[in-house]
Every structure is written in structure tokens, then in C-alpha cells.
Structure I
Amino acid sequence: MALFGIMDRPWWVLQWVIQEIVLAQSITLHHGHFVAPWELFSLAARNYEHHRKDCCQNHYKYLHGNDTRHVEHFYRTIIELDDLRHKWQSILKNQAPIKINLRELLWQFRSRDTTDPKDKVFALFPLVNDWGN
């Protein structure tokens, strides 16, 4: 239940959170008395992804609707941010010639919330390394 409480926070749907997660060198999440490193969330989401498609696939159908919805929300939210975080870290370490353009980011994170519509764009600027021609 603690996981659902954390994931139901409106913070997760804000556009600025993308920048906060992706660019941070180290992340520690706080919710009441709960404190956990980002890596714990990342590992949990990756394990869910693996087991849902592999050994636990037959058991997944026994989850109740709300449980499935909460777990899927957790998984999608964390993986989406973590994948971009890993891309960005690879860019910084010159491990791969990965390009991130604004159009793709805007599409990927189109459902995120902002108080000012311009922030949909401004929140993503620091993540762009490919401005096209």
C-alpha cells in the first residue's frame, strides 16, 4: 500500500519532474517516513517487467483490476523516466552517440502536467542534445 501512496502523488505527473530525475547525479525519494534511493524503484520496475513477461505471466491474470492499474502505473512511470535517465548518463559518459530531440520528448511526455503551458517545452530544453538542422 505504501507504493500506491507514493505513486498517487501528483508530483509524478509534472513535466518538471522529468528534468529532476534525468539530470540528477543521485536521487533519494521521500514520502512521509519512507526514504528510498531511485535505484530501488528502478530495480523493482525492471523486475516487474521481466517477471510479468516470463515466469509469472500466468499469475498476472489473478491480480485485481485496481492492483493491476497501480502496478502498471508504477511500472510505466518509472521505466519511462529511468530509460531517459540511462540515455542521458550514456551521453555524459560518451558511451553511445545517442541523440535526444525536442519533438520526440514532447511526444513522449505529452500527458505531463504544467501550470504554465510554456513549461511543457521549457522543462525539456536541458535534455535536448539534437536540435536538428
Structure II
Amino acid sequence: MSKNLSNYLINCLEDASHAQLPSSTIPNFSLSDAYRIALEIKEIRECKKENALGIKVGFTNKSIWEKYSVNAPIFGFMYSTTVLSKERLFSPEKFLEPKFEPEIFFKLRRRPHSEMSDMDLISCCESFGIGV
């Protein structure tokens, strides 16, 4: 089941076509199922020479959790094909329904820990940027 789903989702991405929500076709599809699929998609993308460069954290705003039936932030991979340097132009034409959401991102130099002061935490960051 999961390998078929992973390949199906990759094909939809590459063909810029709509995908059925996994939760609408797979009974009891869970967040742990989604993370497993995400790891399979990561393997497929890495076979295509796409590199995982970092992790995107979504649903950090607790006020929207109930609306989307989530109860924690959700993590996803960022790839060499989805992160652009300032020298490369972004081309929305390849996306089916591009949605622009401003983001702030951090590239970490070292791992932070919960006892750090604000200044110690900032010193963990190698660079900062703005994303959409």
C-alpha cells in the first residue's frame, strides 16, 4: 500500500495533477502513516538526485490545530529542488495551484537545547532567510 501511495503522490507532483487525499481513500490513515509515506517519498526523491536540505515545521500556530484536526506541529522535508538560492528565479508555472505563505527560516550551525538563553539560541543559527 504505502509504496504505491508514495509513487502515486510523486507522480501527481511531477505531472502537476490533483491527488486524492490519502485519508479519503485509506481507512484510519494516521499521522504516523503520513510520516512513513514522507520517508518513502524522501527515498524516491533522493534516487532522483534530490537532496533533503532541511526540515519544514508547519502548524506552529496552535489556534488552527482544531480546524485541521492536528494536535502538534508537523514536520516535512525541504529538498534541493524546493529551496532556491537568491540567484535562481522562482517559476510558479510548474505548480498546479501555487500558494504563497511567507515564512522565516533558520539554518542551524549546531543543535539547540531547552536550557539556552535567547542569545545562546540565536548563536546556534548559521543564517536566516525569508521564504514563500
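Annotations for the structure displayed:
- In this comparison of I, II, the computed figure -9500 for helix-only ellipticity at 222 nm (-39500 (n - 2.57) for each DSSP H run of 4 or more, over all residues; to 500) is attributed to II.
- Top of I, II by FRET efficiency 1/(1 + (r/R0)^6) of positions 28 and 84 (r between Cβ atoms, R0 = 30 Å, to 0.05), largest first: I
- For relative contact order in percent (Cα under 8 Å, 6 or more apart) computed as 35, the structure of I, II it came from: I
- In this comparison of I, II, the computed figure 17.2 for Kirkwood radius over Cα pairs in Å is attributed to II.
- Entry that produces 3.3 once distance in nm of label points 7 Å out along Cα→Cβ at positions 68 and 100 is calculated, selected from I, II: I
- Structure (I, II) behind the derived value 0.85 of FRET efficiency 1/(1 + (r/R0)^6) of positions 44 and 124 (r between Cβ atoms, R0 = 35 Å, to 0.05): I
- Entry that produces 17.4 once mean count of other Cβ atoms within 10 Å over residues 12-19 is calculated, selected from I, II: I
Only the coordinates and a few stated rules stand behind these numbers; no lab work does. This is a predicted model, so every value here is computed, not measured. Cβ atoms are built from the backbone, for glycine too; each structure is taken alone.
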